[in-house]
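I've put the structures underneath this note.
Read the figures in this text as sums done on the coordinates, not as results from a lab. All values reported here derive from a predicted model rather than from experimental measurement. Cβ atoms are built from the backbone, for glycine too; each structure is taken alone.
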Structure 1
Amino acid sequence: MTRGFFITGTDTGVGKSVVAAGVMERHKLKGLSVVGMKPVASGARHTRDGLRNEDAELLLDTATIKSDYALVNPYVFEPAIAPHLAAEQAGQTITLEKIKAVFSELSQQADSVVVEGVGGWQVPLNNEHTMADLAQQLNLPVILVVGLKLGCINHALLTAEKIIADGCELAGWVANQIDPDMQCVQENVQSIQKRISSSFLGFIPNTPELKADKVTQFIKLKV
């Protein structure tokens, strides 16, 4: 049993959150306790409890153990911009030390922690570190979500190559059709599959309002 997964994507808006929640549901089907973590979120709304991010709330709702929002999403910013820029505007600095400490605390609460990154693999978190550095520090197997749209083959191959070059374990990749009008969908998936040696974990068709508990039927993942 793994102690968790790190979910990254070829870009922002490719379905990392629903895949992360689906992976959490897979753990629940195995009778495991699981919590989700969105270390950094850009794009949040004001509530009476403070800023809240929709993706982080999904992970919070999917977990078997209800943690404090501040643990699930330690860094949250209102504008939907690159996280290091959002942090600068808020007068904050994102640190890997804080995220690792929170991850350690969550790890004590459940069998597994599923961590969802922000944006893509190389998104800056501060002047020194990127999302890739965080994944290295957490030392979790990585699942790559490929958003199926024009250009996805290049994005998928470059991201997969960099994940491996950074010394991380690429546990597999998921194809998520985010463009309902994309041509040659299966041909694109097959082209990527031929060129990425890591496991192809599943194809998610373009389905409006797809719920996390339904994603599990598309993901072939051993936990």
Structure 2
Amino acid sequence: MAMNKTYSRASDLPEAIPVFPLAGAILLPGGQLPLNIFEPRYLAMFDDAMRGERIIGIVQPAGGADAGPGETPALRNVGAAGRITQLSETGDGRYFAVLSGIARFRLVAELDAPTPYRQARVDFGSFAEDFAPEETISPDRRENLNGIAFNLAQALNLDIARTDIEAMPDFDMIAVFAMIGPFNPTEKQALLEAPDLAARSDLLLALAEVALSRATHAVKPLQ
């Protein structure tokens, strides 16, 4: 995760941040989330963030679906904050941005903000381990994940070799496949809220096995 600013503790982050509700997407510490920004409210969010701390929170709507114009659905209690590390204009009114994940937060209260986008007071203290995360898992866990991650990449038509997967550090590989995997919003949230790297790797393995089974085995009609 390439950032010009480092974050060593919860107090390094602001207590109030803009929040971007996004169904079916999570941001994990150490992960990178590419975003195609086109709605006026979110263009304004990124403009304001670039003038300030460059911090944006990604959180899923509680109902599992993105909001329509003017809607403000309830949000999940846990999200993650990222720093804008890439931002480019596309020439047609959109931004392409990349958020680099810093730490998870617990939503404390939504603010009555004058901005067109939502803002919330958040608590990073519940996830102190994100600032000094465990970075490795057992060799057995990693070997199992290498195989399932490669099969998942193949199912998703990703051009990635098994050797590339094996070369990735444990922490990075788990973040990448947890974020890009074909999991439903509830499964994604469970991966986000996993208490540690070992628990997230075990959950990722189980969910990936189910996803692969769905992708490769058609249900045969009863005779």
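Look at FRET efficiency 1/(1 + (r/R0)^6) of positions 56 and 136 (r between Cβ atoms, R0 = 30 Å, to 0.05) for each of 1, 2: the largest one is in 1.
With Rg and Dmax of the Cα atoms in Å derived from the coordinates and found to be 18.1, 64, which of 1, 2 does the value describe? The correct label is 2. Given a computed value of 14.2 for mean count of other Cβ atoms within 10 Å over residues 152-159, which structure among 1, 2 does it belong to? Value 14.2 for mean count of other Cβ atoms within 10 Å over residues 152-159 corresponds to 2 out of 1, 2. Tell me which structure, out of 1, 2, gives 22 once relative contact order in percent (Cα under 8 Å, 6 or more apart) is calculated. The read-out comes from structure 2. Taking distance in nm of label points 7 Å out along Cα→Cβ at positions 72 and 96 as the criterion, the highest value among 1, 2 goes to 2.
Out of 1, 2, which one gives 0.30 for FRET efficiency 1/(1 + (r/R0)^6) of positions 64 and 128 (r between Cβ atoms, R0 = 25 Å, to 0.05) as computed from the coordinates?
On the way: 1: 0.10; 2: 0.30.
For FRET efficiency 1/(1 + (r/R0)^6) of positions 64 and 128 (r between Cβ atoms, R0 = 25 Å, to 0.05), the value 0.30 is produced by structure 2.
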